[in-house]
Structure P
Amino acid sequence: MTKILLIEDNEMNRDMLSRRLTRKGFEVIIAEDGELGVQKSVEHMPDLILMDMSLPGIDGLEATRLIKAESTTSHIPVIALTAHAMTSDRDKAMQAGCDDYDTKPVDLPRLLSKIAACLAT
């Protein structure tokens, strides 16, 4: 079973997305902030990480940098999730090490396509 780490501070977004991904056959691990997300990435070694960019404490950009800097987790694909849809926001996420970028509200078919593409590489 493919393991996804969902790093999301908004409870409604976390609940909705985790339930939808679970129904699609994924095992979902949840972290409510960037620091816990970095910790869980090492503990659980997920196949993919969905990273909210606006997190309390360590934001999604910094959490992604930390995950990509760690030799044991640097290979894990990270998809940025954000309500900010400006080109500069996408560029910042990609520069931080994200492998792809998707906007909120989440369009599940589009996100599933991006998940599949990241897992295929």
Structure Q
Amino acid sequence: MELLGLYNYWVFAVVLMVGFYAVIAKPNLIKKLIGLSIFQSAVFLLYITMDKVDGGTAPIIQKGMTDQVFSNPLPQVLILTAIVVGISTTALGLAIVVRIQESYDTIEEHEIQKLDLGS
């Protein structure tokens, strides 16, 4: 396999690093949540692209057909479940950020830490 032929892994790595950078470098809590969502999307991309089988078909057994190559549907099912959990987690994170905004009047991480240490 050629190195550039594995472009889906390169895209995965770039998207993963963009999300990781947003989580680590951004002081704004909303931007951190967006970074986590991007990071999570990269993991979804990795699992979905690993599932593809060359020449594979849907796992439906047909009468009289032998030696068929099937694609595994389990990764897609797991990713659908992970998407639902990810949306729920993001919604919970946004609710927590709203409460932080109400309590501290800011969503900047360093300002929240300053207010915590000062009081």
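A short reminder: the numbers here are calculations on the coordinates, not readings from a lab. Just so we're clear, the structure is a prediction, and the values are computed from it rather than from any experiment. Cβ atoms are built from the backbone, for glycine too; each structure is taken alone.
Please state which of the structures P, Q yields 75, 32, 14 when Cα extents along the principal axes in Å is computed from it.
Details: P: 32, 31, 29; Q: 75, 32, 14.
Answer for the origin of the read-out: Q.
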Practice problem: Determine which structure produced the value 11.1 for mean count of other Cβ atoms within 10 Å over residues 67-74, calculated from the coordinates; the candidates are P, Q. | Solution: Q
Quiz item: A value of -14500 was computed for helix-only ellipticity at 222 nm (-39500 (n - 2.57) for each DSSP H run of 4 or more, over all residues; to 500); which of P, Q is the source structure?
Solution: P
Exercise. Assign the value 3.8, calculated as distance in nm of label points 7 Å out along Cα→Cβ at positions 11 and 91, to the correct structure from P, Q.
Key: P
